[in-house]
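Engineer: Listed next: structures, encoded as structure tokens.
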Structure 1
Amino acid sequence: MSTYRRKRADSQCRKGMALLIAMIFLAVFSTLGVAVMSMSTVNAQVANNHRQINRAFESALSGLDITRYCLTDLPVAGSDLEAVKNALTSKMSAAGFENVVVSLDDPDNPTAVSVSSVAINSQANLSFTSVITQVDSDTLLLGITGTNGTISRQVNVNFDFTPTAGGIFDFGLATKGPLEMTGNVQIQIINSSSENSVFIESLNDDEALEMIGNSQIQGDVTIVNPNAYIGIGSNCQIGGETGQDAVNNHVTFNADAVEFPTPDLTQFEQFATNIIDSSVSTNGNKSFENIRIVASTDPVFNGNVNITGVVYIESPNHVVFSGTTTIIGVVIAEGDMDAPDSEDILDFSGNLNCQSVSQLPQGSQFDELREMTGTFILAPGFRVSFSGNFETLTGVIAASGITFDGNARGTITNAVINYSDSPLAIAGNSDLIIVRSNSVSNPSGFNSSIELVFSPGSYGESHL
């Protein structure tokens, strides 16, 4: 009887233990369930936070693409923030961005250009803003802040100011007026046809190109006038072909206009400190340095003349170089490009030797000038005539009416530019060899436009 009671008591005890163990497991599993649920909630929140951050970052990248589109190759009239603001306003307006304000932080002394909030997705509350600051005279820093509600992310890139003198310097010879070639004359090719291609605007003369005798252009010809035609002799060549084949294969009519660069004579005027007027003799063997030829002097340099530095010529003037002239420097003439004076003439009828300003001798008077390379003659409003001999003209020749005549022949190391509607004439036995493979792409003395160029290596990110 006592054994039965013990077994019954043990059985009841085991039943109580099973209930306790079951409750313990229930508590453990409940705790684990709560922990897993809590962890899932946290993970979901973390994932949502990453999603919101990524959307803010995506807004910043979208803003970078949009602003980069508006800034890349943006032509600005100068390298200051106000010029950037004005150009960017025009570009964004033309691109269809409405209710976007481009502003300066301080109109009198700006340090930043701001672009107001641009909505990417108004329903999702996605937008971006831009701030442009100037790092130095050559570089802008663009900061794009993308927002998603209250979350913001920022990306930064640099844009560099890059001068460009314009498409005219893509041609070996460019003229607003027609081109006349008469006699045994050539525009020769040395390295590539692009160096010796010819650009003719000729809007006031339908006969844009006249070639007589044995004239040759070894490059191609581009003509703007849609009504233009060519008078080409049977022995004349363009691109190595004659007759209609030359016209069909090497001449483009009704081409897009290309902007002629605006001369800026003030870059050189400061150096012309020694006055040449009627009281100064220019006859015989002479040496001059950084000279300014006063208006109406009309000097004749008829001996062995050596000139270093700048020759600055006031208007009106008829200047003749009839002897043997050596110029290490640049010739500048301040004529009226819009209304040329018939008395404004530069006449190189003797032997001409030329060297770039980079070859100027040592001396503080030449230190700054020595860096202003790429131009030899800049004479808007002046007619320039070459009828003597020259070996190399080291730089751009730009004037309002240009003539190569007689035995004028040699190499030109940059473009020839005629600002006048009157013809650019090449006659006699003139052979022009235009070599531009090593020429200065942005010659001094011209108001080159400036473009903003994206610098990919400057990209960076920051968290606000």
Structure 2
Amino acid sequence: MNAAAGVRWRDALVVGLGASGTAAARLLTRLGVAVRVYDRKAQAVLPAGVTDFCGSESIPAAAFDGVDLVVLSPGVPPAAARAGALLHAPDALITGELGLGLLLVFEQRGGPWTPVPLVEITGTNGKSTVTALTGALLREGGRHPFVGGNLGTPLCTALLDVLDGTTPWFDTLVLECSSFQLETLPEVPNDVGVVLNVTPDHLDRYPTMEAYAATKSAVFRELRPGGLALVDEGGDYSEPLLPMRDDLELIRVGPGGSARVEGEGAGRVLVLVRGPGTEPERYDRALLRLPGRHNASNAVFALAAARHLGVEPDACRRGLSGFAGLPHRMVLVRELDGVRYYNDSKATNVASALASLGGLDERFVLIAGGRGKGDDLAPLGALLRTRGRGIVTIGESAEAFAALGEGVVPSVVAGDVSSAVRVARSMAAPGDAVVLAPACASYDQFRSYAHRGEVFATAVLAL
């Protein structure tokens, strides 16, 4: 059903058959819409009951014939699909899988759902951790949130689960939103919008950093009066995205912001000031088991969001202490001979690796490399000079990363992860950390960053 136009969607085209596209196709089919699907792969796995237009380099014109809805998967750049729709189906609504789910919910169409508080979280790095931790704090406060989007379960899959009776309808939606998803975000009201940080990423899709950053502003665009805008304090690209409205609560997170991390070492506390004249709330940093200053900052974002939605401070403290983190994001694999081994395989760009490594108190041996993204490696070299014990490199970009250590710290090209772990052990001293933070994509040697992290953890446990 087309919530915007008030008519029933009769024919839909779903572009891309990853997890999101498949979820959208399945949901639309369940709702009685005739669904066509397109994917470049001729052998794509098709959901039941769809018409197949897969296998060509571009979307066939016939796939658009008569459709009134086009649903784009996040990994599909929208320009070609928009052009095809404009030519062959000019009246069709174009959205993404996440947008489709939000339209159904907020227009109360297709199922037993009603509008609920909505949290939209974006940023280059840290958004999965903040999304998951916000969900954990809400659950500890007695709520039944859906936590997903770009992280884990697509929203359309959750709606199918509600239709099937697998889960009752949720009382809050906590969504991790990628820049790709935000390109097609519909105009539905949200209660909390979060931009954690904006650093170089996806510049193969966006012509400039400003264009990439601009996608993030979507989480502020439809904030309800009284809603919360959360942003990192002083961010070169995120600060200009803030909405110029006086009917919102605005919290900047950072050393000079109203939400911040104070103190050093074991004395660190997470501080949240929720409005002028209010007493600061203080949460012991030691409650959070995740290492690193960046994770302390992530926790402040999650605390601010949860408190805005009414979770009491004591429930927040319980939620912090019970949160074990996400796989492959600075996970402690083991401690051996006084050295801690961390799996941060999800650090697929330089900014993410810098956040993880810069947040450590100990010196580190870095394992890095893989399929490069064209990032500037110089900041990583600067951190190695001040905090590094050594660097061991892997994958296609091994030589480029090894050059960062020349004349600075011991540098070894190991080639593969298992060899790198053994070399890193020989470099590390008691009290150090060995960190897999590749700052690269994984596809040169692995199926995914998760596969890479699993190989690392196996090698560490075999020492």
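None of the figures in this text is laboratory data; all of them are computed from the coordinates on show. Not measured: the values here are computed from a predicted model. Cβ atoms are built from the backbone, for glycine too; each structure is taken alone.
Engineer: Figure out for me which of the structures 1, 2 the number -7500 belongs to, where helix-only ellipticity at 222 nm (-39500 (n - 2.57) for each DSSP H run of 4 or more, over all residues; to 500) was derived from the coordinates.
Structural biologist: The read-out was computed on structure 1.
Engineer: Same structure, new question: From which structure (1, 2) was percent of Cα pairs over 41 Å apart calculated, if the value obtained is 43?
Structural biologist: Computed on structure 1.
Engineer: Computing distance in nm of label points 7 Å out along Cα→Cβ at positions 122 and 154 gives 2.8 for which of 1, 2?
Structural biologist: 1
Engineer: Then there is this: Out of 1, 2, which has the highest value for volume of the Cα convex hull per residue in Å³, for residues 82-297 alone?
Structural biologist: Of structures 1, 2, the maximum of volume of the Cα convex hull per residue in Å³, for residues 82-297 alone occurs in 1.
Engineer: Continuing with the same structure: With FRET efficiency 1/(1 + (r/R0)^6) of positions 138 and 338 (r between Cβ atoms, R0 = 35 Å, to 0.05) as the yardstick, tell me which of 1, 2 scores highest.
Structural biologist: Greatest value across 1, 2: structure 1.
Engineer: Who wins on FRET efficiency 1/(1 + (r/R0)^6) of positions 66 and 346 (r between Cβ atoms, R0 = 41 Å, to 0.05) among 1, 2, i.e. which is largest?
Structural biologist: Answer by largest value of FRET efficiency 1/(1 + (r/R0)^6) of positions 66 and 346 (r between Cβ atoms, R0 = 41 Å, to 0.05): 2.
Engineer: Let me ask you something else. Give the label, chosen from 1, 2, of the structure having the highest value of relative contact order in percent (Cα under 8 Å, 6 or more apart).
Structural biologist: Evaluating relative contact order in percent (Cα under 8 Å, 6 or more apart) on every structure, the highest lands on 1.
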